[in-house]
1. For relative contact order in percent (Cα under 8 Å, 6 or more apart), find whichever of 1, 2 sits highest and give me its label.
2. Between 1, 2, which one scores greatest on mean projected area of the Cα convex hull in nm², for residues 126-197 alone?
3. If distance in nm of label points 7 Å out along Cα→Cβ at positions 86 and 118 computes to 1.7, which of 1, 2 did it come from?
4. With P(r) over Cα pairs in 10 Å bins from 0, in percent, for residues 70-133 alone derived from the coordinates and found to be 19, 49, 30, 2, which of 1, 2 does the value describe?
5. If we compute Rg/Rh (Cα atoms, Kirkwood Rh), for residues 78-173 alone for structures 1, 2, which one ends up with the highest value?
6. Identify the structure, out of 1, 2, from whose coordinates helix-only ellipticity at 222 nm (-39500 (n - 2.57) for each DSSP H run of 4 or more, over all residues; to 500) was calculated to give -26000.
7. By the measure distance in nm of label points 7 Å out along Cα→Cβ at positions 62 and 102, tell me the structure among 1, 2 with the highest figure.
8. Given a computed value of 2.1 for distance in nm of label points 7 Å out along Cα→Cβ at positions 30 and 54, which structure among 1, 2 does it belong to?
Structure 1
Amino acid sequence: MSEPKVDRIVTRGRIGVGDDGSGGVELENNVWVVGDDAQAIVIDASHDAEAIAGAVGDREALGILLTHGHEDHVNAALDAAARLDTHVYLHPADLFLWEATHGLAAPDFELADGASFLVAGVEVVVAHTPGHTPGSVSFLAPALGLVFSGDTLFPGGPGATRWDYSSFPEILDSIASRLFTLPGETAVHPGHGDDTTIGSERPALAEWRSRGW
């Protein structure tokens, strides 16, 4: 059996495009693939289903796990799932966001806090970390010393909370209670941009709380 590994695929695309193809914002996202030579799990499905399927290759795809329902994290989910012959998982509190992108074509299964997935002998555990969105989750892989934080935690602070359904106090509570309790050397793989570690970010919690964003 080969050793488990984590691959990052950087995808790019436009979200918020009008019906006439105009407007929108271009974003760059991280898609994470956890597995070995035989099987893999995909974390988030952003912009480019072909690139995601290519990264999985001929491995068995055990599922596409979504950190939250925002368009840029789910817009390639149905296409990627079809290409990989696998299922899509989303926390039910973000179904309203999913529907804004995919309409009535629902995800296959709901993510629940504490649920776990086994891939390449590694357990990936769901931690509900609301605040950025009501159904935001992070995925913990203790055996690999990793957490996939979606848009909950980035280098330098929490994800955005500018929407009516978001909550800055809630995202700080999620980070403090679910992520900052992890070992300091835990690597943080976010939904955009560079990695960080729990130990690098934890000392700034009071500063974030004071600044209010």
Structure 2
Amino acid sequence: MNNLQKRTLTSLIIFPLSIFFIFQGGNLLLLFLLAIFFLGNYELFAVFKKKGTIFFLDLILILALFSIYYLREENLFSFYILIWVIILGILSDIGGYAFGKIFKWKRLTKISPKKTFSGVLGSFVFSLFSLFFMEKFVVPDIIGVSFLEPNFFFLAIVFSLMAQTGDLTISYFKRLEKIKDTGKILPGHGGIFDRIDGLMFVVVLALVLYKFNVIT
């Protein structure tokens, strides 16, 4: 089984499992997030040596897990915002991977040799698809919010940019430590931080913008 097949199979398992716990909410979600926290900390202390790196990544992880729980439990609107940013993060990652493989434009940065300008474009394009997906298949009419409003298109670009920034940030810290992956717990993906690198930053930003009423 090649890496792409492993990556696909792992995604088909962890995505429905994650969505299950998020939809359940409450104590089940809390236990799931605690499991991620402990697994993430195991990776941090096993792989990274620099105390500053460990502190920063642990802080981001804690803020991200808190943001997920808060958005899930606050109200129905914040719950669907959480679902949206998760879907957006996944599509942004897929778009970057697909466009990067197909078009092979100039390399974006030395931090992550596989990141290209075509991948950046693909991430933005696929992120916009998340709005149509939410509007068509996910959000019920009772919420009274349309994800096809102009402000959501702007937010989709901002969140995609943040996801890519988060990805590059984790890549930077891995480069400092001269490692390829943060772990091996997720076949085809690496470790916990390899899988949720972009999402951590996006969900924290989503909570901040929600609390300041930028997302309405």
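Throughout, read-outs are computed from the coordinates displayed, never taken from laboratory work. All of these numbers come straight from a predicted model, not from anything done at the bench. Cβ atoms are built from the backbone, for glycine too; each structure is taken alone.
1. Across 1, 2, relative contact order in percent (Cα under 8 Å, 6 or more apart) peaks for 2.
2. Structure 2 comes out on top.
3. It traces back to 1.
4. Going label by label, the one that fits is 1.
5. Largest one: structure 2.
6. 2
7. Going through 1, 2 one by one, distance in nm of label points 7 Å out along Cα→Cβ at positions 62 and 102 is largest in 2.
8. That value comes from structure 1.
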